[in-house]
1. Given a computed value of 0.45 for FRET efficiency 1/(1 + (r/R0)^6) of positions 220 and 324 (r between Cβ atoms, R0 = 35 Å, to 0.05), which structure among 1, 2 does it belong to?
2. Given that helix-only ellipticity at 222 nm (-39500 (n - 2.57) for each DSSP H run of 4 or more, over all residues; to 500), derived from a single structure, equals -21000, which label among 1, 2 identifies that structure?
3. Upon calculation of mean count of other Cβ atoms within 10 Å over residues 180-187 from the atomic coordinates, which of the structures 1, 2 produces 15.9?
4. Have a look at 1, 2 and say which one yields 45, 25, 21 for semi-axes √(5λ) of the Cα gyration tensor in Å, as calculated.
Structure 1
Amino acid sequence: MTMKKLKLIHIVILFWLLILIAKWELLYNIMNFVLYVFRGNVKIQKIDIALLDYVVATLLFFILPFVAWKFRKKLNVRISGASFSVTMFFFFVLFAPLIATSNPAMHHDIKKCKLLPPFSSVAIEERTNIKISNASSGLHEFYNKIINRGIDKNTLYLKANNQNNSKKLFFLFGTDEYGRDVFSRILYGTRFAFFLGISSVIISFSLAFLLGAAAGFGGKFWDNLLNRFTEIFLSFPFLFLIIVFLAFFGNSFWVVVFVLGFSGWMGLFKIIRAEILRLKSKDFIISAKMLGMPEYKILLKEIFPVILAPVTVNLVLQFGNVIMAESALSFLGFGVGDEYFSWGAMINSGQYYLANAWWLSFFPSLFLALTLITMNKTGNELEKIYNPGSTK
């Protein structure tokens, strides 16, 4: 099959099959855990978020082929660089627990696993066999088997080639200064970045749409007032504005999401306001007013579908800007802290080991750059679809 005949649905099937082949044992353990829960062999006193994450990812994984088949006509489009990257990030976000090679928060034996280069492996010997002895201990044993991949305090770390028959841990992107798997941390960093980006973009869109509608329909007074208000915020460097907000309200996850969303609505407000003012004089809007349609219905049913195209392109570009801003904040020490896997924090911690562990900063920087390029390419392709005349 040539590259010209390669379709998006082929890439989806390829990624799905690769995960199925590489992680069949983990998928089997997760499905086995689900069966034990339904049979009552494992008692769950409280919901474990990490274990639930694995179960949900597995269920979505087995549902995906049916969804792909249902939308096969829409997925039967020629693959491009942007669509390939978006598909790859889609799999990383949804199936990060399945793709990750180890628990991203696990500190492996520092003597054997500290600052290992990419494509390294370490042999391990499991001292205890994991068996489901009773319902009370079953949950803990499954937790160790699924999330920690059978590694516990009794695991003995050996040299890479010490025993040919021993189980081996493979570190695709190497390990950091605490013996943690860099590849797994970057995967979970992808999920964190995309969730934070989507949440912030929703806030930006909500503020811009409400204020843009008020400026467009509120008359000259509100239009001038909101314009001046917007220009005041545009006059401040947005990164400085974010740091000031974080200094007053802290740097918890939702505070960072709100601040990043609040700092990105101004440009979108200008677009929505200009589109509403342009459309207000069109015949179909005038006819709707003469028929007695309320302004909020005109806004939602007549204007919103028209402005959706330029707004979508702007939101995609804003999404990349938010991820870049969060990485910059984490690099400067104003991010959400060590509780979340941030690319900026990984780059910051890796700068102290550039001489002998270049991969600590290189791979997070690579994923950050790839995300920004993908968002820009996606925005450009959407612009070509919605406005074909812009490319001429």
Structure 2
Amino acid sequence: MLVLFFSCVPNTKLHLKAPTEIDFKLSGNWIFINLKLNQTDSLKFIIDSGVDETIINTRTAKLLKYKFDKKGSFSGALKTDSVYYSENNTIFIGNLKLDSLILVQIPLENLEETFGVTIDGFIGEALFKKYIVNIDFVREKIQLYKDSIDFEQKDSLFPIDFNIINKCPVINTSFILYNNDSMLGNFMIDLGYRNAIAFNNPFIKKNKLLSKLEKFYTFNATGVIGAEKSYKTRMKTLKFGKQQMDSIPYMLSLSDEGTLSSNDYDGIIGMDILTRFASIGIDYKNNKMYLGKYIYKSDSIYSEVNCSGIELKKIIGTSKVIINAVYENSPASEVGLKEGDELIAIKGIEVNNYELTEIKKILRLKGKKIDLNVKRANKILLFKINLRELI
């Protein structure tokens, strides 16, 4: 069992004497930065502590006329697949240079359609192993610096030790389920996972978690490679650092491939947890993570979970938004919405006036009645959907 020890001195602050500070944009709960790859113009990459190689979207690679002449395998969260890759690539982030990189080519269109954003690639371990990374969610700034950190006593940051497993940071933490079962687990810190927590399949089976589900729904989780049927429910409490969090949604993955099938750790902690803090610092050199001030406030208007029972996707290169799935016994199924319906308008406003993330946010207005206009078999239909939390 992996045992990590929390520091008994919580009043620690990083001297952020960073050689480089860069802007980022938080979109769809992903951290997007602009970087240059080899001799290219600026590309949009996601910072992801859960990937051990740098990924480029197949579409972007073709536009840049890159050649990938080596073959290997790559494990995403849900699936493992054969991929092509190239060696000796160089990335420029501001005035910083990362060289001798392996670049893996993977089609990311499924992710782009599901979340309605353009993605040129993901960068992870190549950045974290060379630089200490501090992510300021309030200012949307990242500080990257190479030297060891000096410390200053102050109340703002809390240190957590982690181990590096499969090139990714893994911490130990505790949680309590709604049946009052108290558990410990080892969780990868995954900046590329947009949601709160996901449990690995071996941990689910070992602890018979499916038999302990009360209120839940099933859905298709989408990863860098593939999609997989999963369950979503809530836990009673999560202890993260010195912070206790209540009623946290979590996913149970049934994948028998990819990192969520691993026995090396028990699950992943993602952005819905990490963005509750003003900042996070990740230091691979000293195996420490630093949590800033806890700034989360419960939202009485928007839910953290699905309130409609529909999944949407945006067709790349168009303004079309399609209902990709309808959950059983949900507000959407109750009014007759169907998979394949094209969403034309929401609240009387055409969908081409919204980003997909904005539409999904509207559909999390718990307790509200929303008008949806959809196109089905060349007919425009109106549905009035009563939104409610599914868990």
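Just so it is clear, none of the values below were taken in a lab; they were calculated from the coordinates. Keep in mind it's a predicted model, so treat the numbers as computed, not measured. Cβ atoms are built from the backbone, for glycine too; each structure is taken alone.
1. The read-out comes from structure 1.
2. This figure was derived from 1.
3. 2
4. That value comes from structure 1.
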